[in-house]
Structure 1
Amino acid sequence: MAVSRILYDLQNLDLLLDEAKGRVSEIECSLGDRDELKRREEALEELRDRMRDLDRKQRSLDLSSKSTKDRLDAVETKLYGGTVASPRELQDLGRELENVKRNLKEVDEEALENLVSLEETEQQVSKGEEELVREEAAWSEDQYGMEVERRELRTRIGGLEQQRRQVAKGVKAHSLGVYERVRRAKEGRAVSMVEQGLCRACGVTLPTHSIQRARSGDEAVQCGSCSSILYAS
């Protein structure tokens, strides 16, 4: 068998190996990567903090509202209970009653606004927790799937490497060295098909003797234009 055919087969094995090893590298970069989940968890914790702050504020506003209502009742009782006869004191109580009513209205309005925000935040927290549970389950499933894929790829790589060693035995050291050098320079594609007298890699017309040597020779024959190793079937 011509060395060009052997090198062509070797290249096909190497391309498969490159693809498998590249996928293994991608998987290993993704395994254990919880960055996105961590961002989700941090965002959810911020929502929980906001919910706790709103809840504390709501309890404070409720207490303030109750205290103000108690003060309102006391002022009304004193104002309308008949125990105060002084016009000046009655006038002062009237002004105080208006102030207490105004304060109560403001407190109740703020409490209502805060309650709406609290309920909205509680809903967001609940939704976020549900989404996080789903995302964590999906992440665990993806991790398991990638781990299975990595094991399968490693088995495949081992088989391909064994095939490669067997194929490489049919190539002289010099030609194998040429192949490795060109392969590094051309990002894995060292061997080019000869089609209709042209080098497929660069499109240059090849001398007839080069094609003949590539078809039957026992040494790697390179394209004079792009240095690719020629394979003529």
Structure 2
Amino acid sequence: METAQSLTRYLFSDLTLKEIKRLIILKEQRVTLDTWFKDEQMILSAEEKQQLAYLVKHLLPYETTLMNEATIWGRAIYPLLMMAEKDELQAWAEVSLEAEFSRFKLHGIADAVIGKCQAGVMDVPYIVVIEGKRGLEAKNPRFQLYGELLAIARLNWETEQQPSTTVFGCYTIADSWTFIRSTVTEIEQEMPRMSIESTREYVEKFEAETLLKILKYFVQMGNGE
């Protein structure tokens, strides 16, 4: 039973859609990328294009679906996250997250976040990334991501105290990326409201420039631009 002294704790990786709907009011919709920005608005430099070409060159000869997760992470996922860094917004791997709401707590380890760092400490995360597991025992990565997005929305709300908080995230499977924008309102209420907008899958081998533009857009929003 939930009490003021002992709230029910949920591990991100254990969340299911049923549990999430017990905790929050969830609204989901699919969107196209131009709902967020026009392609011509995000300009990549010649240096960035060269870096992307190098990454893709080392992906194309391989069957990424057969690579183990650590290899894909190091070869394809984390390098793109680092390319999206700007000013004090940095990409960190294996970040502990914990957030407390009126009826429950969320906790666990995010595979990666991009957030504001101060004095070598991850202060406020704006973007969260999870690596979807593969194989027969793999779980749907969306529900873990929803939990992590809800947690970083709470952490941002504690800093900014705004009526609504928008945060960003994605999950990856091999070198495919799916992006999500989440807006959370009524964070202090018993049932916070969470609106989810998600894109189609983007494959890094063939759409690396689009992937970097999306990440840079997320960072731009997190930087208040």
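So relative contact order in percent (Cα under 8 Å, 6 or more apart), computed for just one structure, reads 26; which one of 1, 2 is that? Only structure 2 yields this read-out. Computing distance in nm of label points 7 Å out along Cα→Cβ at positions 121 and 153 across structures 1, 2 gives 2.6 for structure 2. Among candidates 1, 2, the computation of helix-only ellipticity at 222 nm (-39500 (n - 2.57) for each DSSP H run of 4 or more, over all residues; to 500) that gave -28000 used structure 1.
Among candidates 1, 2, the computation of mean count of other Cβ atoms within 10 Å over residues 81-88 that gave 8.6 used structure 1. The value 1.00 for FRET efficiency 1/(1 + (r/R0)^6) of positions 65 and 105 (r between Cβ atoms, R0 = 35 Å, to 0.05) was derived from one model only; which of 1, 2 is it? It must be structure 1, since only it matches. Ranked by FRET efficiency 1/(1 + (r/R0)^6) of positions 9 and 217 (r between Cβ atoms, R0 = 30 Å, to 0.05), structures 1, 2 are led by 1, which has the greatest value.
From 1, 2, which structure was P(r) over Cα pairs in 5 Å bins from 0, in percent = 1, 6, 15, 19, 20, 16, 11, 6, 3, 1, 0, 0 calculated on? Of the structures listed, the value fits 2. Supply the structure label, taken from 1, 2, corresponding to Cα extents along the principal axes in Å, for residues 49-96 alone with the calculated value 35, 30, 9. Considering all the candidates, the number was obtained from 2.
Just so you know, all these numbers are worked out from the coordinates, no wet-lab data involved. Computed from a predicted model, the values in this text were never measured in an experiment. Cβ atoms are built from the backbone, for glycine too; each structure is taken alone.
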